[in-house]
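Derivation of every value follows stated rules applied to the coordinates shown; laboratory data play no part. Predicted model only: the values in this text are computed from it and were never measured. Cβ atoms are built from the backbone, for glycine too; each structure is taken alone.
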Structure P
Amino acid sequence: MGERMVLEIKGLSFSIDERKILKNIDLKVEKGEFIGLIGPNGAGKSTLLKCINGINKAEGSIKVKGCEISKLDGRKIAREISLMHQDTLITFPFQVIDVVLMGRYPHNGRLKGESLEDYEIARRYMKLTETLELSERKITNVSGGERQRVLFAKTLTQETGIILLDEPTASLDIAYQEQIFDYARELSGNGKTVIAAVHDLKIAARYCNRLILMKDGIILADGKPAEVLTAENLKSAYGVNAIIYRNSITGQMDFYISKRNGEKKGTVHVIGGGGSASGVMRYLFERGYTISSGVLWSGDSDLRFAEVFGIKCIKCDPFCEISEEIYQSNVALIKESEFTIISNMPFGNSNIKNLEAALNAKRLVIIEDEPPEIRDYTEGKALTLYNELKSKAIVTTSARLHEIL
C-alpha cells in the first residue's frame, strides 16, 4: 500500500440473516481525503462505516495502512479509526467531560487514569465544538443537538488518522451543521482522512472533495462531486428527476429536484425580464407545460433560469433594443403557443417590442402584482400598449395563476 493510501477495501460483503447489506465493495482511500457517502436510506452507508471500524465482521479484506483490520484488536483499531455513531442516545448520566474523555481510552493502559494531557486534549476539542460550558452537566440532561456536538468532541479527542462520521449533523441547526463540516474539511486539509455518511446532498457537494454514491449495497458512482451528482445518477439512486447547475450567486454546484410526473400539458410562452418571470416558469415547469420565453437579455436572472431548466428562449445582447429578426423569432414562438403570459415586468424602450409581440397571442394572460404605472419607464408609451393588451387579456396575480391554467 502506497504511503498516501490509508484504507483499502476489496470484495467487502456483509449480510444480516442471509440478506446482503453490502455486496462486493472495492474502495481505496488516500490520506487527506474528505469523502461523502451518499445514497438513499438502506443503501448501506452506515453499515460500511461500521465494517471499516471493525464493529461489523464482514467478508472480504479491509486494510488500514497495509494491515488487515481482522488481525488488529479493538484498541489498536481505535488508535487508527474513530467513529461517530448515528445513534447518539446515552442512558447513563455521565458528566459531559467524562463522555468526551472516553475518546482517550485507546491511548491509555487498562488501569491507567486520564492524565492532565488527556484533559487538555478533551477541553481543546470541547472548546472547538462549543461544548466546554457543558462540562459539568449530565449527558442525559442536554439537548439532542448538544449531545451530538459532545459526541463529535469525543470523536476528535480520540485523535485518529481516519475519522468516520455517520450522519454527524442529524440533530443540529444550520449554524452547527456548517461548523462541523467546516472543521471536517479543515481536518482533511491537515492530513486527516474523513469519511462521512451525509444525508444532505448540497452539503456533501459543497464540502467533500469526493463522493461515493451507494444504493442497495453497491457503489453506483465514485468521484468528484460534479462527476457523481449527475441527473442520471440521482435518477438511478433516488428515483428523482434532477436538474444540475452552477448556482450563479454562490458559485457552488446546485440542483433542483423536479416534482413533475411526466404528464405533458399545453404550450405556454412567457414574456418577462428582470427576474419577474422565473417564478412563473418554475410553476409551469412543475406542472408539465412546454415552455418558451423571450425576449430576455444576457445576464438577466430570468434567462439564467430558462437555460438551467432547458426552456427554449429568445435572447438579446444586454442594453440593446430588440432587432426585427429577434422580434419575428419571438412572434413565431408566441404564435406556436396556446397561452402567452406577460409577467409583472418593468417596461423600458429596449423591451417595448415584447409587448408589441404579445399582440399575436392566441390567448393572453397578464400577471399584475403591481400597478403597471410604477413599472413604466417609457413616459407612457408602453403603458398605452399595455392597456390595449389588457383589454383583450385575462388579468390575474402570481398567487392566482393556477385559477387560469
Structure Q
Amino acid sequence: MRSSQLFTKTRKTIPADETARNAQLLIKAGYVHKMMAGVYAYMPLGKRVLDNIAAIIRDEMNAIGGQEVQMTALQPKELWEKTDRWDDKKVDNWFKTRLANGVELGVGLSHEEPVVDSLRPFVDSYRDLPLYVYQIQPKFRNELRAKSGLLRGREFIMKDMYSFARTQEQHMELYERVAAAYLRVFERLGIGESTYRTYADGGYFTEKFSDEFQTVSPIGEDTIYVDENKRIAINKEIYTDETLAKLGISKGDLVEKRSVEVGNIFPLESKYSDALDLYYTDETGEQQSIIMGCYGIGVSRLVGMIAEHFADEHGLVWPENIAPFRVYLIRLESNEQIIRTADALYENLQSAGIEVLYDDRDARPGEKFADADLLGIPHRVVVSAKTVEQGVFEHKLRTESAKSMRNMESLKNVLTTGA
C-alpha cells in the first residue's frame, strides 16, 4: 500500500461530540469514520486491524473444535417469544423492525435462539454432541446512551460462540477449554499479562458464577478486585463477604483496580435448548436436555481498547501482530536516486512477505514523521539522501526513541525476527 493511493488521510480535527480518546485517535488517524453516536465505519487501515484481531480469535476458536457459521441479523419474533425474551420489559436494549406486511422482526442483539433453531435439523442423538458453533459478525444494541467510543456502541463486531453438551460434566470440560483459549487470545493480542479471569454474576440463567475477562487499564469503567498471585479477580458487583467465603479468597489478598471487560463466558444450562425443543436421545433411547454455554469477545471493542490502552502522547501504538502494516516506510526528498532506492526497498520487503505502508507523498518530513507516530505502525524505516549516501536505512521502533542505521540484511532480519 502506498500512501499516495490510500484514500484516507490523517486529520487535525475530530467530531465535536466525540469525547472518547480511543475514537478520537482512530478518527484522527483515519482508521474509522464516525457515522453517528455509537456507530463507526472501518476505513482500510482500521479494517486491517479489525481483521487481524478476528483472525487471532478465529484461530483459537478453530483450535478447540469451533465450527464457524454466519447467522442472520433479522430474527423471527416467534423464537424470542418461546424463550420469553421478546417483551421489552425483559430485554429493553435491542432494535426491532417490521416487514412491509407488518410482521415484527428482531435485529441481531445476540444469537442464542437462532443458533439453537438452526441446529434442530442436525442434532438429535448423543453421537452429535458435544459441539461448538461460533460466528464473528455485527451486533446491534439500542443503547440509550452510546459512550466510550468503540468500547460501547450501538453497532459492533462480536465473536459469539455457543457450546452444546450431553451432561453438566461435559459442559464444564467445554467451558474450561474456552476459558483457556481466551487467555491465549489475549496473550497473543499483547494484553495477556494485564487480563484476569474474573468472577461475575451468573444472572438470570444460572446460580453459578459467570466469568468475565477483564483487562486492567486506567481507561476502564469497571472495578475489579485482583488476586495477583492466583491470577483471578472478582467483579465489584458480587464483591461480598459471602462471595469471598464461597470462593475461598481472602480479602487481604485482593487489590482494587479499574478494568475493561474484553470477553465473557456464561453457563446457560438448558434454558434455550428446552424452550426451542432441541433435545438429544441418549444410548438407552431416552430424551435428554442439552446443556449450553455462551462465550463472547467484543472484536471491535478490542480495537478501541487496545488503541487507547497502548497509545502515547504522539498517537497509536499497535502490537506487531495486529498492526495494519509491519513497516511504515518514509521517503524523504524526491530526487531520482532516493525514489529509486525507496521503491526498490518497498518491493524487496513486500517480496519477503513483510507488509509495508509506503509514504511516497510529496510532503514535508515533519508531516511524515508525525503521521508515522499517529498511525502507530511498529517499525519506521527512512530513506533519505544521508542513508542513500551511506548505503543503509534508518530504522526506529514506534515504542523507542533510539534510531539505528541498518543494511538490507540487518533490516530484513530485525523486521522478520525482531533481533
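Using P(r) over Cα pairs in 10 Å bins from 0, in percent, for residues 118-237 alone as the calculated read-out, with 10, 31, 39, 16, 3 as its value, let me know the right label among P, Q. Can you show the working numbers first?
On the way: P: 12, 41, 30, 13, 4, 0; Q: 10, 31, 39, 16, 3.
Computed on structure Q.
Set P, Q, criterion relative contact order in percent (Cα under 8 Å, 6 or more apart): the highest-scoring structure is Q. Each of the structures P, Q was assessed by distance in nm of label points 7 Å out along Cα→Cβ at positions 286 and 334; the largest value belongs to Q.
Computed over structures P, Q, FRET efficiency 1/(1 + (r/R0)^6) of positions 14 and 246 (r between Cβ atoms, R0 = 35 Å, to 0.05) reaches its largest value in P. Taking 4.8 as the value of distance in nm of label points 7 Å out along Cα→Cβ at positions 126 and 310 derived from one of the structures shown (P, Q), identify that structure. Of the options listed, only Q reproduces it. Computing FRET efficiency 1/(1 + (r/R0)^6) of positions 270 and 374 (r between Cβ atoms, R0 = 30 Å, to 0.05) across structures P, Q gives 0.05 for structure Q.
When Rg/Rh (Cα atoms, Kirkwood Rh) is compared over structures P, Q, which one is greatest?
Numbers: P: 1.15; Q: 1.04.
Result for Rg/Rh (Cα atoms, Kirkwood Rh) over P, Q: largest is P.
Once FRET efficiency 1/(1 + (r/R0)^6) of positions 70 and 134 (r between Cβ atoms, R0 = 41 Å, to 0.05) is evaluated on every structure in P, Q, the highest one turns out to be Q.
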